[in-house]
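Participant: In structure tokens below, several structures.
Nothing in this text is a laboratory measurement; each read-out follows from the coordinates by a stated rule. Every value quoted in this text rests on a predicted model; they were computed, and no experiment measured them. Cβ atoms are built from the backbone, for glycine too; each structure is taken alone.
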Structure I
Amino acid sequence: MGKSTVAKLLATQLGLQYLDTGATYRALAYAALVRGIDPSDERHLVPLARSLQLTLHWSATKGLAVMLNGRDVSRQIRTEQVTEAAAIVAHHPRVRAALVRLQRRLAGDGHLVVEGRDTGSVVFPHAPYKFFLTANATVRATRRHMELAQLHGRTPSVTVIAKQLRERDQRDRIRKAGPLVKPPGAVAVDTSRMQAAEVVQQMLQHLALPARRPSRQGRTCGPDCQ
């Protein structure tokens, strides 16, 4: 159980749409790897980010479908290779600027639950409700290990994943563009000893809103939606 699980469950409980901003970085990283572009090559990544034909479709029953150039890459963008590449891609200021614009277009009218490392600080700094979820490294690594095992069968050890998570967190905290910080006004929730449903219930208490029946229709939005 990580922030993605919680965000999806919260969206379902509230009957809202869900947007994973991290999927945009993963999709760009995947597109770059397919084209042989080095994740550290900002000069070539920027035009690729600006031209990214990305569509996200969320359904409470089917999950999040990530369509890149009309092709479903939902599983491909969750590999460790893409995860590491996305962490490097995310450090380029001009790449982040291009993807933030894309993320805001994908959000449409704004009635949704958005997940991401700079969602409350950069992408939607004026969002009425913000949560900053934390958990200790071992718990996060164990959750990630289980996620990868379900998706791909084979996965690095919990120790290796924990090391990767610590390194990624450090890189994200010190980057100049969109660093990993607790946004002003965000409610911090330590999920280390909580199940996803417990986290969501705590979030709902802060929202002071009744849970709604989940929408049966997902929402598809491409780069040009407003």
Structure II
Amino acid sequence: MPEKNFLTSVLPLFEKRDVFAVSLCDKSYEDDKIVLRGRGVGKFVRGFAMHRLGEIKDGESLWANGGSGVFRRELWQRLGGLNEIYNPAYGEDWDLGYRAWKAGYKIFFSKNALVNHYHETGAMRKRYSAFYRRTVTFRNQLLFILINITDYKYLLGSLFWVPYYGIIKAFWRDDFAMLAGLLWFILYLPKAFISRQKTVPLFSNSDVNVFSRFSTEFKTKNEEIF
């Protein structure tokens, strides 16, 4: 639910033609507290393109929230919009934002563009179990890599780390959602390769250049990513 004058700080940013989207500032209501969200950062860690909440300040964002963002229609259509391969959720807006950066466009975050987001009452949490949501998240992370990553060093890293997290660590920690996500990803391989063929020709920027803009803010605890 947007607050009054939430577009005041957003629309001037679109005066630059290379701006694809602006992510709004979510006042997310979680466990009787308000957490400000909306600006994303990321880093390629142990074979995975990980993303996190960035500092709440005006500036560049790795993606714009699908539910609380403003997008340039012309570029949305050029990029192909949200990829339905990520259905039912998790990763589709992050994927679109990454494609925009790799295609040479920019995304910003505006801390004064406030919207209210009642996170705990979202449809995914009501409709699906925690196991299912974790399975989808891991599957979609693998789909993202195959569809978007073109740096061969990153791809080789993924070939090493994906079996570790999807098989070895799944049995070690009894975290079979990750194993289920890996198997689900394998079933989606034909669709993922078709998406990659459509996506890669749009790219003019490298994975290293995109992640270098946001990786310094990315923090992991003891390098644990899942």
Structure III
Amino acid sequence: MTLISVNTGKPRNVDNGGKTVRTSIWKTPREGRVAVRTLNVDGDEQSDLTVHGGTYKAVYCYPSEHYAYWRGELPDADLPWGAFGENLTLEGLLETEVCIGDRFRIGTAEFQVTQPRQPCFKLQIRHRRDDLIKRFVDASRPGFYVAVTQEGTIGKGDAVQYLEHASPGMSVREIFMLHYDDRGKHDDLRRAAALTALSPGWREHFQKRASSV
């Protein structure tokens, strides 16, 4: 398991159908060692803190293995590392295996998995595709957010060392699919709502659904 790329970006204003949108989804791969703070990676800045950033969404991770899939789906797209807005492009940590609550170390920084990424319209702006949110959801390749449990420095090529695998747990992919499945089973919704490492917004979502089933 390896850190393939560290990617950061600053807010920029872009045109979206005649309206100006502020976004930080454009990320650039970094060289050398990069500091990781409690709320973000040095050199990165979230544009809208009402939906991005914070303790539970400090850093966004995306599996490098998915790039081959997207290059097939979007043959005309330019897809350098960081193309999906991720801060960390990782190898060997797929959503089918990574669970909510998993803890791992990269360099001298430590992280805990808190939730899948829920795609928003800025992903469509980045790639100029009006269908990308639907395709992203249908592909079930969301990547995941992590909280920073210990500040430190990281750099491309660093090994990813597991510190704890949540057990019993629910994988990132299970949580993501349950979120978009209106027919989710009551037991699964209750299990998801009980995950203490899951970000509060997602726990509340599952709690409400479980109480209404």
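Participant: 13.5 is what came out when mean count of other Cβ atoms within 10 Å over residues 36-43 was calculated for one structure; which of I, II, III is it?
Facilitator: Derived from the structure labelled I.
Participant: Looking at structures I, II, III, which one was helix-only ellipticity at 222 nm (-39500 (n - 2.57) for each DSSP H run of 4 or more, over all residues; to 500) calculated from, given that it came out as -7000?
Facilitator: Of the options listed, only III reproduces it.
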